[in-house]
Structure I
Amino acid sequence: MINPAFEPYLRLARENPEPSPLSVSTEERRSAFRNEARAFRGDIPAEVDTRDCVLPLEGRELSARLYIPQGDEGRGLVVYFHGGSFVVGDIETHDWLCRRLAYDTNMRFLSIDYRLAPEHPFPAALDDAVDTLRYVSAHRTEFAASESRLIAMGDSAGANLVTVASRLLRDDEFDLAAQVLIYPTLGPELVTDSAHRFATGYFVNLDYLRYDYRQYLGEFGDHTDPRVTPLLCSDLAGVAPAIVVVAECDPLRDEGVAYAGLLGHFQVPVEILEAEGMVHGFLEMGGVVPEALAIVDDLAEHLQRLVSATP
């Protein structure tokens, strides 16, 4: 059952539905997403400093923002990949969440402005995720203490990039301490029970998400490729320990639960956090929904424990 705190926002969204992506430009959608993020921002923790930077990857540069909590304990550096169905979202839309998590965990966060579709179709965003993690690992002292553990975190589309990158880097014996997957989207088929139950009216319109997957994939048509649909991966043994966050009233809930089960099948340490009564994107609403903020803080505690327990 939906948490009552979300009812006013859901009612407003239903009375003012998001226009079809076919009827507005991509830039208009991105602007609307930024405006929505600003509306949900809470108080900004004063105890977190920031530094904008540029990552010089092969053949391109990516903007990034480093969050430095005043209580930085030097234990972890979290590389964050924002959500937005591979088409919208940027550093600014997830600024509040990264600040809050940096404050809660006393870890540094590095938020990445990876390339978006349709201008940069698959595998551009995935290449950005993989190459970013490699670059940050090789230049760790530019961003954090040399002994800081490297963690990859993302929400929604960003979580898809994180878990695929985690698997690809495993084959390079890459030292990744943990992966944190927040209400991940794990393939374009979207046929689970939760996808049917919450297909519309809960902040995610699955028809629009399917459209965005088409934008993301471009001419790449193989949905069975595990880089596109991680749920179809045949071998996850040895990937980084995981935290998977799912929301009860999210069309992507069942995918997240299934993927946590798949990780467990391959003996990967995994912890699943199910947020009762929550909707897709609820963590970004922590500034206006106290119950969501409590789960942001709880996630931070789980991440601290995971990093402390990782050898």
Structure II
Amino acid sequence: MKQYLKNTFWLGLVGALVLIFLATTGEEAKAENKISTRDHYTSAEGETKAGTGELVYSKDHNHKIEGKYSEKFVLGHGDCSTGRGKSWNDCITDRGRVERHARYSLSRSKWYKFSIFVDPNWDRATKASIAQAKVKNLRKPVWMLRIDNGQLKMEMNVLRCYKSYLVDLKQLAGNWNDIVIYVNYSKKATDWSRGAYTMLWVNGERKDLGVCGELPVLSKYSSKFNKDGSSFRYGIYQSYVSRELNIKAKTAGVDMNLPGCVDVHKGEQHTSRSATCRPWEVDWPVKLETKRIWFDDLHDKASKKNIWNMDLSIKSKTY
């Protein structure tokens, strides 16, 4: 009997400790990042090729706004991703990327919330995506939040519509900025949204997206959403890097005489051209400046309601 009670005591103690551990680690994970990433997948790993010794992706326990850490992304000259399963290779398609991918969601009403800190040394002359949403079997993203030529830009890629000059780099760089994005992937707007399908708030202020926010985001590709839904990605992604490098080379007085690259988006009636498909095999006289951005307090929720009671009024129009 004594042995039975002893065994029962120890089993109970171990069970209690396991429950406490699971509760604690669960709360920590929940507090740090409420976006369900796909098997903790990051498109690139290891040290940046910029030679600074930094990891392209890391948890920063010192620079944060909540919890124990923020997520730091570094994209240097030559950093690119070969993709999961080798189905895509940024390195030979004129791209640079370090992103984290969320799981696919079939919800047609999505809310994305996160805070960003852009490196004060971010190159004003560069173009890069910092967040985007993808649908399977569709080459182009549905939408992108970008920093292009020193301006925050919302790009509705399927609609071929964009709105620039939303926030200047002077405000973005060196400060934490709170971002909220609402996207309705269905064909019908919700009652409370006043006809909008896409809305963006920066530090609580709704930005004017004009007609880009008033159209169904998937257009004629709505049926592609049905199988897997959409996936949110965040980090740093730069397409057609050879364009920027070629301009920088010419500015430095060097004509590269490159063969050119034609990127055909099959089935989407879209073609893009750049200086070369394999920019990282070229000996450039200039290098891309290293980009750094931190993300913290990330949320990804499905709801047809205005869950965070965001102000729908637009205080300043942009043209």
Structure III
Amino acid sequence: MEVGTRLSAQLTVLGAIKDGRDPVYIVWHHGAWCPMACKIIRTPAKLQREAGILSALAHPNIVRCLGTDGSRHLLMEFLEGPTLSQARRERPDGWSSISDAMRVAIHLGAALQHVHERGFLHMDVKGSNVILARGRPVLFDFGVARPRDEPRPTGYAGTHPYMAPEECLCRPVTPAVDVFGLGVTIYKLLTGQLPFPQGTEDEPHPQIREQPASARHYRRAIPARLDALILSCLHRDPASRPRLVHLIPALHDFIRTGPPMWPQGFRPTDDIGADRTTRSGGGRSAEPDIAISTPSPIPDQPPLR
């Protein structure tokens, strides 16, 4: 769509952001006197579904919904910056520093925890669905997101290499489905590679049968315990993947250069673990806690710019 195209009485196209079946454009909103991101969605029902999910969320690491215009236009805040995938590719070695990758992962984990607590699953966590807005990772594209308590659709949804095995097999899914996508995203941030072999037309989902390769196979500087933590996110059994509330502080232990994400000696889970156990009826989750020690100093790469 060309610059200057009038989408409606309120919207004029300023540029393109993302191609595809539901393209995203930068538009000028004449009523609000500001640029916005506008996703053109194929059907009114799909528009209302995605707008409803986004409107239920409010988090610094999730794109804000600014409403709808007509029956096909989803309006969101316009954020300037590269996607996480673009930023990684611009690195000379194709990967991020370990500490920077942990910061990004913590931001995304926090966003996903909020999504899950509000009763939804994102279902398509990957680097190209994260924009770095002045360095702040922001999760977007909730086009295949779904409520946690909704009966699953008959087909699978998402991006093949990032899809959890249970989604590939069209089985019931839980928040662990997004932990898998986050694990693949972290793996690629650190190595520039995907953890499973490339899928084929006949077998698009090797993660159903194959084991993920160690991240240390591609980058020896990755600590063995961090490698094990990432691989736990990629476990074939969703019940064996870590919960985000335990994964996030475990990732923080590997920030060895630059600023920490929270003050030294403070653990965000210290005051909420007992409360969540009480509210859930006192039962212990089937998903494991993470026992991880503070690693020794590790060699790092220059920070991500």
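What follows is calculated from the coordinates using simple rules that are stated; it is not laboratory data. This one's a predicted model, so the numbers in the text were calculated from it and none came from an experiment.
Of the structures labelled I, II, III, one was used to calculate helix-only ellipticity at 222 nm (-39500 (n - 2.57) for each DSSP H run of 4 or more, over all residues; to 500), giving -5000. Name it.
II
One of I, II, III was used to compute Rg and Dmax of the Cα atoms in Å, and the result was 19.7, 60. Which label is that? If you can, show how the numbers build up before the last one.
Working: I: 17.9, 51; II: 22.1, 90; III: 19.7, 60.
Structure III accounts for this read-out.
One of I, II, III was used to compute relative contact order in percent (Cα under 8 Å, 6 or more apart), and the result was 14. Which label is that?
Going through each structure in turn, the value belongs to III.
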